[in-house]
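Alright, structures below, take your time with them.
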Structure 1
Amino acid sequence: MAQAGAKSTLDHKFIAIELNQRAWALLENESRSPEENDEMLHVAHASLWHWLQAGTKVHHQRGLWLVGRIHVLLGNREAAMRYARQTMDLTEVHQEDMADFDHAYASELLARATLLAGEEGEASVLFERAARLGQLIHGEQNRKIFFSDLEAIPYPKTELSELNS
């Protein structure tokens, strides 16, 4: 018998999806208030927690990525690096479960966190890796979305920056 108040797997998935969608709506709003920045981070963390209760390793990886991306946008260096490394570690450990774009996005996040930490040389190498992995994304639409996301936040231009041209 389930404990009173215990959430089912479907409840957790539904809540995770709703929170994820709210985080993305806030992320895509370029004129967020400081309060909305806080909300964006909180709902991303909450979504991740619900995915940890009922999701797969892929959900976990994508939740970590979203939290890390938000930390990058907010300029939270240490947290951005922590979530970027966790995203990369989970991607590598469960690489067979991940989609091709999950690998590219994990590298993209690590590159951004590294750049935020002031390590421009290493970040440039990581951006090149992300661009190379982006070229390996099979679906044309997914590949276009990745490169659009990659270019949405300025990054050091390299010879591989022209791959999407």
Structure 2
Amino acid sequence: MTKLFTQIRILIIIFIIVLLLSGITVFPLISELKFLLGIHFFEEGSIIQQWLLKVVAGLEITQKEYPFIFYGFDWLAFAHIVIAFLFIGVYQHPVRNRWIIQWAIITCICIFPLAFIAGGIRGIPFFHILIDCSFGVVGLIVLFFIQNRIKELKKYRTSGKAGH
């Protein structure tokens, strides 16, 4: 049982860290994108490089002319950080708070329609929509693994063998 509990906790910590990083990295968005472009991570003239150049230009114009729009980015970052804190409940009491994992699975599934619908409306390139969807796929894999471990832990506890 301790092994199950440890596995759950390790995965939850990783999930929390990824959510925190996703939130925190929203703040320096322009600098991060310029860094990626500056280290020539993407092939010169590639579709990805052209897209990132367009995104940076749009962000710079927006920052100069309409800086208040970035307040929405601040709230996006805040939402990621607050959602990360939600998983502390699963870390502390995985069986009791398994609903958080179920909720997170639903939110990962909802990434797909949002990415395809909003991405299509906003003119986001298909490759970028797929990148966004990949976060849902990876999240689902991790969350299903956590959910299965919690089910095992619950079964173990209800069988009367647990002392935790």
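Observations on the model:
- Which entry (1, 2) yields the derived value 26.2 for mean count of other Cβ atoms within 10 Å over residues 103-110: 1
- Structure (1, 2) behind the derived value 32 of relative contact order in percent (Cα under 8 Å, 6 or more apart): 2
- Value 2.1, calculated as distance in nm of label points 7 Å out along Cα→Cβ at positions 7 and 71, assigned to which of 1, 2: 1
- If helix-only ellipticity at 222 nm (-39500 (n - 2.57) for each DSSP H run of 4 or more, over all residues; to 500) is computed and equals -27500, the structure in 1, 2: 2
- Comparison of 1, 2 by mean count of other Cβ atoms within 10 Å over residues 39-46 - largest value held by: 1
Just so you know, all these numbers are worked out from the coordinates, no wet-lab data involved. A quick note: this is a predicted structure, and the numbers were derived from the prediction, not measured. Cβ atoms are built from the backbone, for glycine too; each structure is taken alone.
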